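Derivation of every value follows stated rules applied to the coordinates shown; laboratory data play no part. This is a predicted model, so every value here is computed, not measured. Cβ atoms are built from the backbone, for glycine too; each structure is taken alone.
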Structure 1
Amino acid sequence: MQPAPRNSYDKDVDFSLLALHDPDFRTHLKSNNQLDFSDPAAVKQLTISLLKRDFGIQIALPDDRLCPPVPNRFNYILWVQDLLDTTSPSYDDRYDPHREVVGLDIGTGASCIYPLLGCAQRERWRFVATDIDEKNLSYARQNILASNLKSRIRPLLTDSNDPLIPLDALGLDRITFTICNPPFYSSTTDLLSSASAKSRPPHSACTGSPIEMVTPGGEVAFVTRMIHESQHLQARCQWYTSMLGKYSSLGIIVEELKQRGVGNWAVKEFVQGEKTRRWGVGWTWGCRRPREDVARGVSSSIPKHLLPFPSEFNFEIPTTSVDLVGSKISALLEGLDLQWRYRSQISTGVGFARANVWSRAARRQRQREAAGGGEVREKSDDDDNDDERIEEAALGFKIQLARGSEVVAVSIRWLQGVDCVLFESFCGMVKRQMANGI
């Protein structure tokens, strides 16, 4: 299967072009080459045709279950990819094609769309796909077989009283992430009142059944339950994620994460044209920090208290010599009790510190040890314990340099750690020392 271009749905789908690829879709187009989104059959065919053309995925969908919009679901998959890529064991912010990844799709639906999209995009991704509805699982199994993915996607019927993240029942010690599109509404009354409160009809026909759209307490209760389970599982899953259908839910969920002691979370706004807006929330009990645009992928209208601490710090130095700045930064960091490796070819360095070793007290202590003949640990590229010390480091960081017209731009990226004060202190120290040293 050939994956679609990464940003294939940045613009609205060209229906006339899709009709050229798929005669079945062509029969649903109106004379002006537009689609009647109030027609459930037309909406279902759009999903089927996009999956077939762009991902080589063959699916069947029942008339009385949710028909997922492909662009929205694909954007969620891309965000999960970014979360994993920017918190990978290699610390290089890139996709590792050799990394084995196991995802759990909670409530996969009849389409099984997230596992199908994830496997179509990345060859070493595998999934467990759960659902509490037998009809959904029956169609999911058919769609898995039709796409020849039986060896990579495991469907599982669960009960509403079972854990949402049933790792023990699955015999899994660890998974890499969860993905979920929970029911929005707390009751059928809530669903009907929400629909009647809208000033205009929904953009697209809804074919979902109550079992897919209603859960006690709505999506807030559902995701809160995930948070509570994650608190017990901790590092048995690297990233717990869910989509939210209501903006009002985002603040409640983020506050719940804070109260539970989660200091490393991510939020994402999914926008498709001007019609559909959803929100993604992800959290981890680990210490690897996502890239800033991944962790804070929202518009400026989102209140800052809902966003995680910035993971990037940028400043400029008034010189055009990247080599000079690189050598100055390396000299500064090599004089501290931390690990640092700089590659001048790409003007990038990565470092790890066990604590605040740049404070005056820490530097004076190191000077006293050196002057008094005390043991001062020398850094070694060949040290067998390097990997262990990196895992235990209180701060991991990457420094990248880029030449501008009259300045060198310095970007410090937070790679690892739970103490935002420590990261902020380190960035401030580097900026002050470079301002004094150039």
Structure 2
Amino acid sequence: MSIHYLMLFAQEKLKCAVPELESIGRIFGINLAEKWAKNQVDSSSMRLLGSINEQDVKNVMSRSVLTKSAFEIWGVGRNLSELKVSICAFPDTFKLKHFDESKTFAVRVKGIGKKVSLSEQVSKMDALEDVLPFHGKVNLTCPDAEFYIIEDYLDRVDGQSPAIPSAMYFGRLVCHGQRSLIDRYSLKKRKFIGNTSMDPTLAMVMANLACSTHGHLTCDPFVGTGSLLVAAAHFGSHVIGGDINYNILHAQGKSSRKGAGWREKDETVRQSLAGYKLGDKFVDVLVCDCARHAWNVGGKNLFDGIITDPPYGIREACQRVGSKREEPSVPSLPDGQFHIPEQTAYHLDDIFKDLINFSVKTLTPGGRLVYWLPVHRADYSDDVIPRHPMLRLVYNCEQILNSHSARRLIVMEKLPLKNGINSDCVIKSKIYSGHNAFRDRYFKV
């Protein structure tokens, strides 16, 4: 008999739990795309996994921030009667060891989409007593095994939760995900932040989608304050980045935190990583322009993953090295001084094309590019996604920003092709043409 595991997802605005789990599975050599249970309802709150062992489930959950908990399912039904029949049919070889009098246990009730009253919880737990002959003692604090009755109330009618659940599950808690990382890496506790510092949940998800792990080298070409590098380093990857903003990389200028004043000398990406005891994962950050990046290594594959959030004109300007003058010149400076080049407008379509072309030239075969693509929801189509013959689109997850705008988390994987390296990125849509193409519509709608 194939054991099924229920993966209970966190209710995040970014519906990316399945891609995150599948990407983590790839790190451990598990093809989760082939293990989702057949004919199940596509839900953003939970999914069933089959044909997988418990240790593989624990391995995947050891990194996931979008999955709250995993349960070994003993029974499924539309009501208590069907649930009891299903529990009885579950093999005793999996159940009997938990009924032993030496084992402590706890049974809880969890409603998905609706809060279940205490009296209802007690009633439902009592109703299963005859099919769950526990002989051990109840321990609600630290039991040897923890069991849940999980009820699905997500089929809303006119916005209201139904009176009865559409499905009921009974299962043993296997483990929890890594939601604690959200608090550990909270921006509220971090000294070095900027206007666009990535939320720790999203940063961890991006690192997982890029399959960042030990022995990898992960790059962020728009590094900013390094939130994405912190996430990749947490999972074991060495990290490197670049940014056009000299001040932010060299701890100069005013802090983005209200009332903090001027930045201090330790407000750097290196020190942020060191503060989390990840300093050994730091390689370097460079002041450079993504349009003229510094990692030109003669076509050699350098990075195992590229994760980034390019500027699109809302909180940070889209700029590149350049001059408005017809004949720009670089001044001669005395020894010990350096020249910070002039900057000019960087059109969004050029940003994404340069990012794609950069990724093709520097990613290892099988390496992943993970980045955010801003869109106007009414205008969205697949034509807005930048394409390249050497990059395969793996995932495309939407995060809604407001009624008219969203951003897409795009995951692309480099193909092991021998030709196509000299091809250029193509964007079929023209919506990113021109300076501030997204910003102008964002604030005018």
Structure 3
Amino acid sequence: MAPDTSLPSDRPSHDGPDVAVEEVVGLCSELIRFDSVNTGDPATIGDGEARAARYLQEKLEEVGYETTYVEATPGRGNVICRLPGADPSRGALLVHGHVDVVPADASEWTVDPFSGAVQDGYVWGRGAVDMKDMVAMTVAVARDFKRRGVVPPRDLIFAFMSDEEAGGLFGAHWLVEHHPELFEGATEAISEVGGYSITIGDDERAYLFAAAEKGVAWATLTATGRAGHGSMINDDNAVTRIARAVTALGSHEFPIVRTATINALLAKVTELTGLEFPDDDLEGSIRKLGPVARILNATLRNTANPTMLSAGYKANVIPSTAKATVDCRVLPGSEDGFREQVAEIVGPDVDIEWVWQPPLEYPASGDLVDAMAAALEAEDPHGHLVPYMLSGGTDNKAFAKLGVVGYGFSPLRLPADLDFSALFHGVDERVPIDALQFGVRVLDRLLRNC
């Protein structure tokens, strides 16, 4: 049964999230101005994450929260606080986000990527959709709850962390390992890359929430051979060997697997639109849904994309070692045999080292899912909550180690013609102002009724 979204009788008369709606744009813009770029190389990362986290700490403490600020290593800031709920015996809901962003080449952008420009109905800048928008919405609602004395049904834990863009080793994973007490009692979580709308039909919107994530499996391939002069014949060339392995793996097409989440997604879309998804043209049918198909089709099969190559130091020297990095993404239920498959594809002459974060898949139903659906439908009567699988990964993987069931739910009502998925790590990243304000209203309803 969906939760009651009516306001409790003991709520104050000034019970709307008006102030939060008004301040979310400023919060998002100000967050973007912190150059919190995460290159993945600690030697090239400044203190932007720490400054962004300290800014959030100030905003939370300003309205009365007691916060905890910790750094895994200097400059990698994480800030956490808790709002007690009416029933402390219930599991807490963790609402989390990350403050780091990927690099941006300013020469490719219409605006300065760290300007936080507010123009043409959008907030522009690196992190606008990944994920300083959700961080701003969360902080706006958290501040508003504290100001108004809102007591949620259960404890809410707000956490904002560094290093998600490089795997969370100095953020969520470090916190789970070293400070699990900060998340005591948490049983469920919401975070990024879900809850955004795609338009289907004439005026119906599917809000895709992430009930699953593919596993992250970064493979480092190493080939060795006989070093020598570049002018000589060499049939034991490490570069040739690594090139063959990378070509074989990068061009391999893994079979389609219809997971429970994919089946739930397609069944719901069929119910809403009448569109069929036959097995003999599954990918083609999904493309009819528009740009979001690039994410959805990536969740039909395991993937392996070569991303980095390293070999040699001089044109006329054949090196003894060559390396390649391959970004593999693994479906739930297929992780057991995946490494063996990759080893067979690249062959016995190439060594493989793995950095592994397992896939996640959670039920697309339950009280929290019902509460998300009710909050969305209250703000958008033509909106429908639909589960999907994220092709990437989030910090939910870290909190899964604590038994926390994590969903992707950052609610945004988007224009039908906006290619939203292209904005993640893309040029001219931006988020609509009215989508931010919509998200605040939905989060306000959800967190008061979850």
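Once FRET efficiency 1/(1 + (r/R0)^6) of positions 177 and 353 (r between Cβ atoms, R0 = 25 Å, to 0.05) is calculated for all of 1, 2, 3, which comes out largest?
3
If helix-only ellipticity at 222 nm (-39500 (n - 2.57) for each DSSP H run of 4 or more, over all residues; to 500) computes to -11500, which of 1, 2, 3 did it come from?
1
If Kirkwood radius over Cα pairs in Å, for residues 145-392 alone comes out at 20.7 when worked out from the coordinates, which of 1, 2, 3 was used?
Derived from 2, not from the others.
Taking distance in nm of label points 7 Å out along Cα→Cβ at positions 17 and 305 from the coordinates of each of 1, 2, 3, which one would give 4.5?
1
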